[in-house]
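In the part that follows, the structures are each spelled out as structure tokens.
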Structure P
């Protein structure tokens, strides 16, 4: 393919096959490498798994340094006679680019820029660890050519950290995981440890009685947090507050053959209405009018479309905009104002300037993901529908065409909060999943409207005993392990 990337010129230094996939390795004058593993369907390239590697000449103990580094990196060392050559590659996370998106190269340009910035940071960190890292271009060719000229190095850059990511391409999901280890879910009837790849649980619905499915959601949340993903959890009864503190389950975890010690996770809690409002401008106004029983005529649809052209956060701000809507007659303007006043009365203190998605998805330093708990206890059932769906619409607006592979949404009462207007919402969910954002839904019964949005079904049989079905793969039973944090109950 003709990759017209920034920071060029670029030269293809390797083309071939890797684990059954077509691959390409690019290099620019600054010795930044872009490795590309193509996703092919019916002989046509439909996307690619891409990452970057900035080469630096290393002098010192790179092996010890790399273990303390929070960024992905590769060390390649080669001995020839009495000389040892060492290159340190500062790597980026893998991203999946969809060739059906017109601006797919923009994502690759971003990781190249980020990789170069990371390299400068790592060079500075190396100095504090008595490790000298130098630009390849500033070093004699004799110091790096035995490694850069070796085909094995090219293979190392292609393989990197991609094994689990390649499994995803084979599934056709276009989601890039950051998996490190398989984390136990629990035990089967033979007391064998059951570990499931979290990629298989990236799109899950949990059904059954409420206590059992809340417990299952809690255990899945812990597993995703252990994989350094941010979990955004809608919590209406403080069930997930225990994620912040270590459990007292030392003995029970050993009985469940879990190697992890009890531990708490980084947690940030927001309470809807009190410290977290949503913008009426980010909401589905037509949906709100339908909930109020006034959204089925042509006027309502026309008004909702006109409102999309305006910028506002509160009902009062929308009322001020109505008079500027030339397409509405004087009578319809009065009618629109009355509807918005009813919204304000029906849902008091719900609307205001939305929190940015960056505030919700903020990463915690280190190897654990952060749980962002949004407590919805102050909301009425109707307000919960508006609140949850508005956040999804806001996410869709803010991250459109921007991959974010580290975010999981947990919606334990999806049958209540997504049921109204779900036909329109499934398009939003599927777009977000295409950008790498995962979902765990909870419902009393299976929601057929979400069938295209899920890959796994977990049904609570009784207590912590669940049946798991991975679409097109396997079915099994497991008794979920004890929690690492808090004291969640399943009965």
Structure Q
């Protein structure tokens, strides 16, 4: 039998966790660069300082997915991870704006990023397990609508507090009160939103899930495969690291680039250990599932990879670009810089509002008419145009045009690839495969964090605007990769009936 359709109130309860977590993500997106620059970080160091979070996510997301697939207790399967992540995120958000030192702020970002991903990583599996295929696109859209509200809260909080005359300027090395209080608001929203979902939603038990027939692939165990390319990864990573240390003279660039190559070598060691071991551990399952990804998942992973390259370029550099080119200040202690930083929150809030309503009102009918894959290609093209507009616009109000485009693309990114993907994944491995799919969100962040600093210092040390041109090119590659995604016929038919 098919899963019963959820009532609107149930869908709202299911997605309320997104309200809180999205507010924290939005605060992180709009204010991390501001916090780090206030504490003395230069433009070239910004991506490197943001590296800790994605490294942690790369390691932990598949582990969370693996164990959440196998968890069942008083709080169900996915909800324990929601709650644990939210509690850790709340603590980090109270500490980060009061860190007082750059290294401690970076550590808190590490903890915050990991905690938010721990809360959100099982979220799409959670939605998929509770909704029938015919309702899934609408459920994801409702999640975008509610998360959009959280993003608005996070993005606009510093500006709103400024309107109530909360101090928006602070002495050198100190975080303005508007930012500090905004993080406190985000912490409270996170725990309340996640707590609402945990208390008001009942998950289906493993036995109940096994009884449903929602057109997912058969829930069967794939044979365990132990990849044996570890030596190649180890030698290549070690050789690349040696080359970097012999050629690159700048210490920050050297350490940044080495993170990527050392990571490749460690990945090789993990494969070699797994191949030599006779035990079957979570590492065995993760590596085995990684090499057995469904073909359509591999194609969507490439799309995600290039899309998120662009996003991780945009997020840390939006504040430096807007403050320098539109508000004409690079001094974090100046009134003009802090006014521009608040304006970035308003711009991000505008795309959050757009994405929320587009997800419910525009994307579903377009997907029914043209298919999920073609609709997503169109939205990626809108993102390309938006990046190019930021590259040339110098008026604060005209910037709303590209940010509306970012909102449309963001809504599509968080819906359509997952509507296609969850249709093709076995029901008993939603968590692990979605965790592996998040590799292609985390890897771009690591690549941007390790390469954009050296690129910026080498080619345009005082002109961060060029980062938006690079982002446009990365998004163009994502759109081209999406042309290779041939949506299964059954998925298109379900989209038309939704």
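Output the label of whichever structure in P, Q has the greatest value of mean count of other Cβ atoms within 10 Å over residues 79-86.
Q
Out of P, Q, which structure matches 18 when relative contact order in percent (Cα under 8 Å, 6 or more apart) is calculated?
For relative contact order in percent (Cα under 8 Å, 6 or more apart), the value 18 is produced by structure P.
Given -0.18 as the derived value for log10 I(q)/I(0) by the Debye sum over Cα atoms at q = 0.05 Å⁻¹, which of the supplied structures P, Q does it correspond to?
Q
To test your reading of the models, identify which of P, Q gives -25500 for helix-only ellipticity at 222 nm (-39500 (n - 2.57) for each DSSP H run of 4 or more, over all residues; to 500) when calculated.
Checking each candidate, the match is Q.
Given 3.4 as the derived value for distance in nm of label points 7 Å out along Cα→Cβ at positions 191 and 367, which of the supplied structures P, Q does it correspond to? Could the numbers behind the result be given before it?
Details: P: 2.9; Q: 3.4.
Comparing all candidates, it corresponds to Q.
Each value in this text was obtained by applying a stated rule to the coordinates, not by laboratory testing. If you're wondering where the values come from, they're calculated on a predicted model, not measured in any experiment. Cβ atoms are built from the backbone, for glycine too; each structure is taken alone.
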